[in-house]
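Only the coordinates and a few stated rules stand behind these numbers; no lab work does. Keep in mind the model is a prediction, meaning the values are calculated, not measured. Cβ atoms are built from the backbone, for glycine too; each structure is taken alone.
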Structure I
Amino acid sequence: MNYFKLPKIDLHCHLDGSVRPETIIDLAKQLGVEIPSTNIEVMKSLMVAPENCPNLMEYLSRFHYPVSVMQTEEALERITFELYEDAAKENVKYLETRYGPQLHRQNGLTFDQIIASTVRGMRKAEEMYDIKGNLIISVVKVLPKNDIYEMIDSGAKYIGNGIVAFDLAASEDQDFCHDYIEHTEYAIEKGYRITIHAGEQGYGQNVHDAIKLLHAERIGHGIAIRDHKASYNLVYSNRIALETCPTSNVQTKAVQSLADHSVNDFYQDGIVVTINTDNRTVSDTTMTKELQKTFEQFDLSLEDYKNIYRNSVENAFTTDEIKKHLLSLID
């Protein structure tokens, strides 16, 4: 298979984990933000997580420098545009990007300014390239909860015009879903679709809770269901799509190696799986790389690719018109 030429869909990609190192250097100079080096290779080494990353927290430490420059409307618009540009250039036809607006208020930006900037960047890329997209706003679970409703209200103004879903992200504690029931219900009332990071770090019950308590339509990662029968059965019976991110899961030691990843077992069992990048820069990956390494590892075929692609289309938070277009690219 020519993985580069295949039409591709990415449903789980973080904006702050997908910033070009050269953009960090450029923006740091413009904004007066201190960074360790202006050498691209040095900055890349600080932004890319090693394959032997000991845990998720070490992996998340690689987001420091991107977030430090993502504090102006211009920076957010540029970085969003560049992500969609990079994706389009490797034949990604639809991309859902998620980010935590709470992280971008260090210099006084409002939620409305933050969200509007990312929508502008995405729309600019859509006008220039053969790609469609939507944005997902994520609560960062390690931050205070006092501004979550304000963030939801700001994002609600853009539902149907760039914003589509609500997410909970960052480090995963056991039983975290219980703390966000009211916030998620409020987001649903405002028109958001729901995808939740759960089951990334060994807590299979979190996936069950995300579906039952938070009404998740998709699960970010979800690989811990392999050791939790009730969650596995719930995902299977409810046709809940898993947003798997193989490279990232190896880096965070959710699995020890790609060969140990459950994506193929899930797929063969009839679980709805999708394959995604998670963080293009932090994981030093692209959709082309994710597909090639996963398909070669598990000896999957072009027909398997079409099945997984269809999973992504059917579970994308987009319009029927765009879904029809995306399906036409492989049918």
Structure II
Amino acid sequence: MEKKFSIAMLGAGSWGTALSLVLADNNHDVRLWGHRQEAMEKMKETRINQRYLPGAHLPESIVPTSSLKTACTHADVIIFAVPTKAIREVCQKVKGHIGQPMRFVHVSKGIEPDSLCRISEMIHEELGDLVQDLVVLSGPSHAEEVQLRHPTTVTVASSSMVAAEWVQDLFMTRHFRVYTNPDLIGVELGGALKNIIALAAGISDGLGFGDNAKAALITRGLAEIARLGTKMGARPLTFSGLTGIGDLIVTCTSVHSRNWRAGNMLGKGKHLDEVLEQMGMVVEGVRTTKAAYQLSKRYDVNMPITNALYSVLFSGVMAKTAVEQLMARTRTDEMEELAGILDDGDTVR
């Protein structure tokens, strides 16, 4: 992609900042929006996002701003990089600065509790006919490594392959490889649900368990994600890719993962409120656990790890007790479960 585009990056956290650097590497102009005026003015002055990504220097092609009007006016594409809980509010504010249907991308990972909407569904509900097309970007990626230009691979998905390929070209660099996938539902669910398993993996490590326990969590967690995903219309093989097992590996094993770090503190005995206050950043896995628990009831899907984590987060069950309950469940057959996932997915492509 040789043409230079004007990008509105809504969300000046670590991920929005890192992706802005990727776009700047491709010679695009980025207006990086954050809602805290003082912080954005400081970032514009110092060229550093001290709070969320202090190791990265922002080139002149990235313009920090606290004005949504400045960010969105004349943008060729608007990218949502805000937490799930802020998606609807930001969409409502963006509405007044869009004159015609346009292309949107979201790079957030979560599911809204109670409504049980995926992020793409929330954006469609709020922006309606203003959405020309919508692309989701997801996959195993830590902002800290992206800003260092370490090799990273992600996936973009959309109902429009033209739009997906356009966004693929927008982001593709020598260090940041982008694949396309037509399975929008699977890519969104894989990116959101893996945060639940990362929380559980952190708890396991916090309790002092070893690699055996973590391997079991990742493997059985993937089975849970695939069971729910296929019931909701995703393709089973999507969960064997970057946004499934790839995202699980990186999020469950890295100290960069905020969900793992939060789970680790929970495993060491800290209360949830204390953990969230100490983190200072959104831990998407907490809200997603509630949403996934509700989805498991709606679709009648067995999700024992999700249920156990829900009991720890919202019912006051001790982490060690939840693990003991998981291990004491009725015996079952692994291959029968895997066959069930493939059957639910109809044709395997």
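Using the calculated result -13000 for helix-only ellipticity at 222 nm (-39500 (n - 2.57) for each DSSP H run of 4 or more, over all residues; to 500), pick out the matching structure from I, II. This value belongs to structure I. Using the calculated result 20 for relative contact order in percent (Cα under 8 Å, 6 or more apart), pick out the matching structure from I, II. The read-out was computed on structure I. Compare mean count of other Cβ atoms within 10 Å over residues 27-34 across structures I, II and report the one with the greatest value. Across I, II, mean count of other Cβ atoms within 10 Å over residues 27-34 peaks for II. The greatest value of distance in nm of label points 7 Å out along Cα→Cβ at positions 139 and 251 among structures I, II is that of I. Calculated for structures I, II, mean count of other Cβ atoms within 10 Å over residues 11-18 is largest in I. Comparing Kirkwood radius over Cα pairs in Å, for residues 179-266 alone across structures I, II, the highest value is found for I. The maximum of mean projected area of the Cα convex hull in nm² over structures I, II, that is, the highest value, falls on II.
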